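A.B. asks: Multiple structures follow.
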Structure 1
Amino acid sequence: MHDYLVWIGKDETRQQVRLIEILYRGKWYRYMTNELDDKKLPTAYVVALYWQRWRIEDAYNIIKRLLGLAYFWCGAQNAVEMQLWATWLLYVVLIDQTDAVAEALHKSFAAISIEMVHRSLYFFTNARQRGETNDVVAYLAVEAKFLGLLKSKHKGEKPSPLMFIPMLLTDISNP
């Protein structure tokens with residue numbers, strides 16, 4: 001691991017930033033921040049925060065692609081606001097459902113496909129109408145393999161670098 005102060009840009013746009021380099025499984029990962037004080041923002045936190053940023057990108061991808069917020073149904077401000085609120089509300093419920101299924105299966109949240117949980121709600125609705133179940137989480141957990149809720153590991157896939165670090169952000173014994 002290296003933690004440097006470097007200059008980027010030239011002339012009037014030149015500024016100093018922190019460059020953090022971490023070697024993980026033979027590959028270098030580089031992170032930059034404008035917080036120069038490593039006491040205010042320790043190296044492990046920089047890595048953890050960058051890792052968390054991709055969760056934001058994933059959320060927008062799900063909202064746009066899976067939940068259909070790529071287009072607005074109407075141009076009126078009230079309609080746009082209602083569509084935004086409804087879509088984000090559906091997203092939050094979907095994330096809670098995915099988390100509950102992961103807990104029921106004793107798996108990590110990352111091991112469950114949010115998209116397949118969403119698509120599986122159709123099958124739950126049909127099973128409920130047939131009187132087979134009333135508990136969505138229990139149904140999805142029992143049918144997880146059939147419904148494809150568990151993500152498959154790709155050949156040669158390695159875990160993300162320093163996956164344990166996000167725990168540092170919430171560890172009460174190490175504020």
Structure 2
Amino acid sequence: MRDIAAEAGMSVGGVYQFFSGKDDLYLAVLEDVWDAYQTAVGPALAETGFDARIRAFTRASGAFFAERRAFLSVYITERSRFTAAFHDRLAQVVERHKRARRRQVTEIMKLGMAEGVLRERDPEMLASAYLGLVSQCHTDALAARRAALPSPDALVSMFCHGVVHRA
């Protein structure tokens with residue numbers, strides 16, 4: 001808290017006027033990150049047509065990931081050190097945000113189905129496949145297994161067309 005107070009140009013007591021402790025501060029930062037994510041993907045969700053929307057959403061998500069890579073890396077690497085009580089609080093917040101993101105992606109998949117672009121007829125399963133692909137790529141990049149993410153267009157192509165060359 002001393003480091004945070006110094007960085008903010010405040011006293012430690014000043015930080016405690018806003019947050020009861022590190023856990024509450026961490027959750028507040030996480031909520032700010034989520035709000036920034038929603039701002040980043042908002043225009044993508046307004047795109048017309050499945051192809052434009054999924055590409056814009058994937059680009060916006062990837063750019064957001066790249067801009068906040070350090071924070072997301074801390075989240076992934078440090079969560080095992082959280083107390084059980086805080087881990088439960090954090091899990092509830094993260095799960096709420098994951099459900100909201102999944103609803104957004106499910107709506108994109110429904111658009112693709114309505115346009116006849118997607119052959120699968122289960123938007124929830126399609127959302128799971130897309131989120132699994134993108135989330136695993138993000139996690140791998142954070143774990144330093146890969147320095148950079150595939151391009152958004154490559155991710156969309158993998159999702160929509162697979163990775164097999166057709167003869």
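Values in this text are rule-based calculations from the coordinates and carry no lab data. Worth saying up front: this structure is predicted, and the values here are computed from it rather than measured. Cβ atoms are built from the backbone, for glycine too; each structure is taken alone.
A.B. asks: In terms of relative contact order in percent (Cα under 8 Å, 6 or more apart), which of structures 1, 2 is highest?
C.D. replies: 2
A.B. asks: Match the computed value -25000 of helix-only ellipticity at 222 nm (-39500 (n - 2.57) for each DSSP H run of 4 or more, over all residues; to 500) to one of the structures 1, 2, and report its label.
C.D. replies: 2
A.B. asks: Looking at structures 1, 2, which one was distance in nm of label points 7 Å out along Cα→Cβ at positions 28 and 132 calculated from, given that it came out as 3.9?
C.D. replies: 2
A.B. asks: While we're here: Work out the source of 5.5 here, i.e. which of 1, 2 gives that when distance in nm of label points 7 Å out along Cα→Cβ at positions 4 and 116 is computed.
C.D. replies: It traces back to 2.
A.B. asks: When Kirkwood radius over Cα pairs in Å, for residues 68-147 alone is calculated, the result is 14.0; to which of the structures 1, 2 does this value belong?
C.D. replies: 1
A.B. asks: Once mean projected area of the Cα convex hull in nm² is calculated for every structure in 1, 2, which label goes with the largest value?
C.D. replies: With respect to mean projected area of the Cα convex hull in nm², the highest-scoring structure among 1, 2 is 1.
A.B. asks: Can you rank 1, 2 by FRET efficiency 1/(1 + (r/R0)^6) of positions 44 and 76 (r between Cβ atoms, R0 = 30 Å, to 0.05) and just name the one with the largest value?
C.D. replies: 2
A.B. asks: Name the one structure among 1, 2 that distance in nm of label points 7 Å out along Cα→Cβ at positions 100 and 124 of 2.2 was derived from.
C.D. replies: 2
A.B. asks: Could I ask something else about it? One of 1, 2 was used to calculate P(r) over Cα pairs in 5 Å bins from 0, in percent, for residues 20-59 alone, giving 6, 24, 18, 14, 12, 10, 8, 6, 3, 0; which?
C.D. replies: Of the structures listed, the value fits 2.
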